[in-house]
1. For which of the structures I, II does the calculation of P(r) over Cα pairs in 20 Å bins from 0, in percent return 23, 54, 22, 1?
2. Thinking only about distance in nm of label points 7 Å out along Cα→Cβ at positions 105 and 137, which of I, II has the largest value?
3. Check the numbers for mean count of other Cβ atoms within 10 Å over residues 65-72 across I, II and tell me which is largest.
4. If Cα Rg over 2.2 N^0.38 Å, for residues 41-208 alone computes to 1.08, which of I, II did it come from?
5. Can you say which of I, II returns 66, 45, 23 when Cα extents along the principal axes in Å, for residues 273-448 alone is computed?
6. Rank structures I, II by mean count of other Cβ atoms within 10 Å over residues 185-192 and report only the one at the top, that is, the highest.
7. When distance in nm of label points 7 Å out along Cα→Cβ at positions 193 and 377 is calculated, the result is 4.5; to which of the structures I, II does this value belong?
8. If helix-only ellipticity at 222 nm (-39500 (n - 2.57) for each DSSP H run of 4 or more, over all residues; to 500) computes to -12000, which of I, II did it come from?
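Read the figures in this text as sums done on the coordinates, not as results from a lab. Fair warning: this is a prediction, and the values are worked out from it, not measured in the lab. Cβ atoms are built from the backbone, for glycine too; each structure is taken alone.
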Structure I
Amino acid sequence: MSDNFFVTTPIYYVNDKPHIGHAYTTILADVLTRYHKVAGIPSFFLTGLDEHGQKVKQAAEARGMSPLDHCNDLAPRFTDLWEKLEIQNDDFIRTTQPRHVQVVQAILQKVYDAGDIYCDEYVGWYSVSEERFITETEKDSGEFRDVAQLKEKNWFFKMSQYQQQLIDYIQKNPEYIQPEHRKNEILGFLRQPLGDLCISRPKSRMDWGIELPFDKDYVTYVWFDALINYVSAIGYLTDDENFNQWWPAVHLLGKDILTTHCVYWSTMLMALGLPLPRTIFAHGWWLMGESKMSKSLGNVVSPLDLIDRYGVDSVRYYLMREMVLGQDASFTMESFIKRFNSDLANDFGNLLNRVSGLIAKYFDGSIPPPSKQQGSDKPIIEKAVLLEDKVKTLIESMRIHEAIEETIVLVRCVNKYMEMQAPWKVAKTDLERAGTILYVATEALRISAVLLSPVMPSKTAAVLDILGAPGSKAQWGQLQPSTQMQTHTALFPRLEIPEK
């Protein structure tokens, strides 16, 4: 098993207009990757687009385009947004790319040759909106649209024969499905008999997909195709060295696609004899009030609108700080502005303004050298020294909001330290002592900026540039005395809550 860090988002449905849910998962993967890179761990971040299936073909026909032209036209909506969100993904896979198609067909042939794929006639309820067959219970729930009964010959993957093996694996590996209540949800699902998975669609009904290598009259079911992106992108069956460097992955996804990943994908990997993912982590939904954001409700928040108005770093910060991973979170403009003003304007930005203003006034903008420490300095230094390991532990346990909060707690402590030590008063009688206070405060600020850099890459880079410490690490003592600080404007001016 690789010791490197490989993280994935789901591949997003090409027909969708990117919204805050897509942005959240992608920023989350980006932040985790950046944290691991700060810790010196080789990391790889994959995202991409799911471009096959009936709805894609229907949408393309409605526009008078070929499905591939339709996908090519829509893909930039995602890649442009990722660029605007300062996402640094290492790869962007599209399921129409030959490198993916080749691996999907090779996997189908491999599983077929092993005897795990068979042909049978199937009668069942099919949800056009979900592009999958559903159970009688699911049909009766009323949660599925465009449901029709279909009777047709299809190809099936023997998913049922891996049911007990999957149950045993989940029970022996408590970190596999997170959070805990999602693991219990899947184990509950697996208490009922697991059917086999229909993995084909007849071309006579739907021909926009990857052709089965053993039956030219069928294309691959979109989920069997899409999930394979996680291994096709890193070289499964084409580049063993690269594949072994990165697999297994940490999969990040919304809770609505938990079953397809934990059951379909897990059993597919078992059939291939591959290690299962390191972790499948299902985060919650972003709500507007009490409702899930959805196009039908008309309450989808556009990340682009927020970025254009408030800046990318403040949006990234809010999304990472506000959601407890695994739980739903409620988005309101009031909570966004309050979080910005409290953490970024009043705490982080205020500390930068304080230290830079005082160093400019009393030391001509040059970082003062620290002299003998006093007892009041030591709590700040100790907290700053211990912070890197504390943040690392929290990130490894996917408690990102806590890692951010711990860093902001240090900033708040430094602001309080400044108030108690009052270097502007001390400077009048003991300039050397005032310099030590300001060095301690500024060095703690620098460490905070380094540890917040995965969340706010642009603003923290600006802070480190102002301090003359670009590229520095989160260890105490890297701020160099006599370095000339850069002048700057307020990085986080307070926001006003808009009137309704």
Structure II
Amino acid sequence: MIDSPTATLKTGPSLAWAHSFAELGGSFAVPMQATPVPAPYWVGQNLALAEQLRLPPDWTHGDSWLQALSGNAVLPGSQLLSSVYSGHQFGVWAGQLGDGRAILLGEANGQEWQLKGAGLTPFSRMGDGRAVLRSSIREFLCSEAMHGLGIPTTRALCVTGSDMPVRRETLETAAVVTRVAPSFVRFGHFEHFCHHDQHGDLKKLADYVIDRFYPECRDTARWGGNPYVALLAAVTQRTARMVAQWQSVGFCHGVMNTDNMSILGLTIDYGPFQFLDGYNPGHICNHSDHQGRYAFNKQPQVAYWNLYCLGQAMLPLIDEQEQAIAALETFKTEFPLALATAFAAKLGLPEGVEAPTTLIDQILKLLAEGAVDFTIFWRRLSHWAREQSAADQSVRDLFLDRAGFDAWIEAFSALHRAEDRAAASARMLASNPKYILRNHLGELAIRAAKQKDFGQVAAMLQVLQAPFDEHPEHEAFAGFAPDWAQSIEISCSS
């Protein structure tokens, strides 16, 4: 093992690093050193992402990458730092926050790299700077599950573990996730500089985001030619589309604080998340959310509220408040449009064909009344749509209200002429996943990993990266949640 957190590898992994975020200056981030963990080991490796990042084929062999991605050594050319931000947590201004357990390495091959759980930072507050095996496996798998579903997200390259004890509700063991994204800038970064009246840094941050990720905002004639209003509108629309995709697959984020909202419209910070089993629009997945602020059906409204916090933070850069409001109001058209588009695809309609709103509302009501499994219903319906055989009761059997379902399925069938059924079914199978990361599946992988059996992590990663494929060898991952899954509690420490 490499004992010194400052040791730079002399040989081994070599990447061409850039450090554009670090170049913004000392107001944005502080230099860091990771804190080593004893005797690290591989837990999960994302070989598909590694190939996209152009890592060498043998990166999982030997000790170099293992040590570097556990925080025990420094990759040559990387520049470790943690950034400061602020934010609203559960609707209340929380003041200064920051990367309490995340350390940015820099940018390589088009992505920023972070080690999550690599030790204390100046922003750890009362925390220990560590991540545990349980939460790290959940983030690793869900990052890739969301990517497989086509939902914008941060990605996860690997998880390493160590038997070093870490105290949460119980004594657990340490882990480090290597996650990547084009940028980890959050709404909270903008809130921080506005709150502290650092308007020069606020402008520097906005210019950085525009120039790197939203260059079209410089050229727009809309929004009075103000690039910052254009940026606010663009972020609003990306966020609206992302949340619409969440709702279409039954994804609950669980802790939509403004510091957990990406300026790029990415799903970020996987903690107390959950995919719905039985459809319950008011489901609260986070046991720390005592008021139900982040219930599944409130996610669009919370996203809109968070965007207003972002708009408030950007006001020093915008000439008139009315411009900011107009940019934010685009959420009210973008979100329902994106949601309708997603459900049109789930119903097998060709691109550009609008889904009947009443049909969507009716099936969601039936699903809620019977607590019908959301994913299994849509997948079975996708197969049933091809033949539409009265002898196939696989979808009807999910419902207690048979009469209500019979009326609905008749209206659904009328959407597709006989000659369109195969095409409609194919579109549905490409839009309605067979596999999601159910809580009990994550729990099974975690239990096995605690016994040093990482086969479940690898198998789940395989199916979650291609969730629309059949994977008959992993059929068990597509079944109903067992009764014991109801007892799984996830909270902000997850």
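1. Numbers: I: 21, 48, 24, 7, 0; II: 23, 54, 22, 1.
Corresponding structure: II.
2. Going through I, II one by one, distance in nm of label points 7 Å out along Cα→Cβ at positions 105 and 137 peaks for structure I.
3. Details: I: 16.8; II: 25.9.
That would be structure II.
4. II
5. Answer for the origin of the read-out: I.
6. With respect to mean count of other Cβ atoms within 10 Å over residues 185-192, the highest-scoring structure among I, II is II.
7. That value comes from structure II.
8. Only one of I, II returns -12000 for helix-only ellipticity at 222 nm (-39500 (n - 2.57) for each DSSP H run of 4 or more, over all residues; to 500), namely II.
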